[in-house]
Each structure stands twice: as structure tokens, then as C-alpha cells.
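Each structure below is given as C-alpha cells.
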Structure 1
Amino acid sequence: AREAGDGEVLRLTIDAKFHNDLYFAAIEPNDVVIVVSGLELAMDARTARRANGLKIDFVDGAAGPGFKLDNPNQDRPIRGIHPADVARARNEHKKLQLIDVRPAVEQAKARVEGARQLDPAYQAELDALPKDAKLVFLAHHSSGAKAAARLFYDRGFHNVWYVVGGIDAWATMDQNVRRY
């Protein structure tokens, strides 16, 4: 492991996508410098804003010892949810938006009750929701729903999901939805 040279401190960088790096470098003129447990840590102002609440630990992992960073400001990734879990949440009246991103011709073949087609009017409604609203995207299979979820994630929504297996998987648990 490398040690800090003269005039160097541990430097933290966190970019806009929350990729982070820790390395030894000199303090730069406009850096924010903090001392934690006797260790000087330097960062630029943008990193400092992104690091608010950051927890840094040193752990032994499969690849050897290293730093583990847990950043509460980092958005959660897009997650999959199984059709049965969506149905259960809806039966329990949990708030979620079930958004069907399939083309109208496919929606005419099979529909999930309560799912709404993503059209410009509905998109405007969704855009007006709080950024932590639960958005669940449905396509024929997972990939189309993941792509739609990614678009909303990139627009600032933090609680985005896709139906694992899409309407094809939904049809295996709901006899009212036909497979095509």
C-alpha cells in the first residue's frame, strides 16, 4: 500500500454519477479539508456536497483489504419486482404507479387491470409526482421496462422498478392476462 508523500493527504472524489475514488494527492487551493480520526481528507466543493453523510470504512474483502464507501446521497439502482409482489402491493392499497410501456397494438392483445399506458398526458402526470413516488414499469419482457425505468431514473425519480419477466411473466400468475 502506498503512503502519503510530503504535502499529500488522502483525497476523495465523487463524480456526478457517484463514482468515487480515494488516493493520495496534494491539497488544491479551493479544497474543502476535514480531519476525521486524525486523518486529513481533501476534496473539491462538488465532492463535499455529494459526500454529506458519507461513511468510509476499511474492510477485508475477497480481493484483499480496501475502503468501503456508503453514501446516502447516491440514488438506489433500478430494481426488479416480480408480478406477484406488484399484485400483492396493489391489493394492500400501497401507492404505486403501474406503467405499461408496450405499444398500443400489444396492449390490445393483453392488459393488466389498473396499468396505464405511458402516453404524453400520463407522462406529464408522472413528471408532476414527487421524485420518491414508486414507479413500476411493465413491458412484454424485462428489457423494455428496464429501459423505461432508466429514463425516469435519469429524470430524477429515485424509486423506480421494472416488472421481472414483463407481461409474459404476469400471464403465468394471472389467468385474466393472456400470453402472446
Structure 2
Amino acid sequence: MITAAGGHYVDVAVMAPVHPKLHRVPMLLAGPDADHAAEILKALDMCPKVAGPEVGHASSIKMIRSVMIKGMEALSAECLLAARKAGVEDEVIASLNASNPEIDWRTKGAYNLERMMVHGERRAAEMREVAKTVAELGLPDRLSRETAVWQDEIAALDVDPEEDSLVDRLDRILGAM
């Protein structure tokens, strides 16, 4: 319909938070006119990257990537909240750091909680769509569905992340649960 009317359709996926990069936020483009659209966007000082000529590739990349990004947030929330509640958060974080030293788990955990506290409602809605995408691919979608639940639950607590440490955020969340 769009092309029949003389328009050009391009599948676009915004790949990072818009703030603080604003118009310079990375985005993926896909579709037969993606190269042309990328030229126009680059001329506007934007940051497009062509994902391919097939409509749907940019959206699929973003959606499937979210299984990992938002899923890791939910996993870290469940792990660190349980660790704090059991009084063993320092030991669990030390073990995580030893197992995967490329990640500073205390910093990453605080960041992941902040993302869920501030953006969890929107992220949960996205994860429900991701679950549909995964199911349409013929794969079990249970992790995506449960990620949506965690995102919703943390956001619904309406706890301000403030500029606090991981432990402060964990305590405020646990206090609101």
C-alpha cells in the first residue's frame, strides 16, 4: 500500500536509549529502500546502519536482542534480590565476579535495576511482543514471558532508583515488595 502510493517503507529499530544521544542514537534499517534512507539520515547527522534488504530484519534483530538484554536484567534482579534477602549478596557478587570477571556485577546489577525501575513498564510491553516473536519462530517463549513479569513487577513498585548503590536499590525494592 505504501509503495503503491509512491512511498518508501523502511523497517527501523532504535537500538539504544534516545537520551542522551538524541538524534545520534544508533538505529538499524532494513528493506529495499534502507540504503537510500540511510543516506538521508546520515545527511541529518543521524546514526543509521543498514541491516539488510528484507523488511523485518531490523525489528527482528532488536526484538531477539531484547531476549538477552531485558532477560539479563530480570535474571540479575531475581538473583540479587534473593541474595540480599538471604544476607549473602557480597558472597554471590564475589562468586559472579570470579566466574565472569569481564562484568562488574555490582555495577551491572545496580544499572539493571535502575533500567527496570525507570523503564520496566515499557520494557515489559516490549517483552510481551518479543515472546510472541519467539513463539512465532516455533521456540518456547517462557523466558521472555517471565522477563515481562519481572519488568512489570519492579516498575509497578514505583520506587525511585535515585543515585544509590546496588544495596540501597535492593533494600528499597525489597521494602516495597
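Values in this text are rule-based calculations from the coordinates and carry no lab data. Bear in mind the structure is a predicted one, so any value in this text is a computation, not a measurement. Cβ atoms are built from the backbone, for glycine too; each structure is taken alone.
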For this session: Work out which structure the value 19.2, 56 belongs to, where Rg and Dmax of the Cα atoms in Å, for residues 36-107 alone was derived from one of 1, 2.
Result: 2
Problem set entry | Which of 1, 2 yields 1.42 [Cα Rg over 2.2 N^0.38 Å, calculated] | 1
Exercise. For structures 1, 2, which has the highest computed value of percent of Cα pairs over 21 Å apart, for residues 60-147 alone?
Worked result: 1
Exercise. Of structures 1, 2, which gives -7500 when helix-only ellipticity at 222 nm (-39500 (n - 2.57) for each DSSP H run of 4 or more, over all residues; to 500) is computed from the coordinates?
Worked result: 1
Exercise. If we compute distance in nm of label points 7 Å out along Cα→Cβ at positions 68 and 140 for structures 1, 2, which one ends up with the highest value?
Worked result: 1
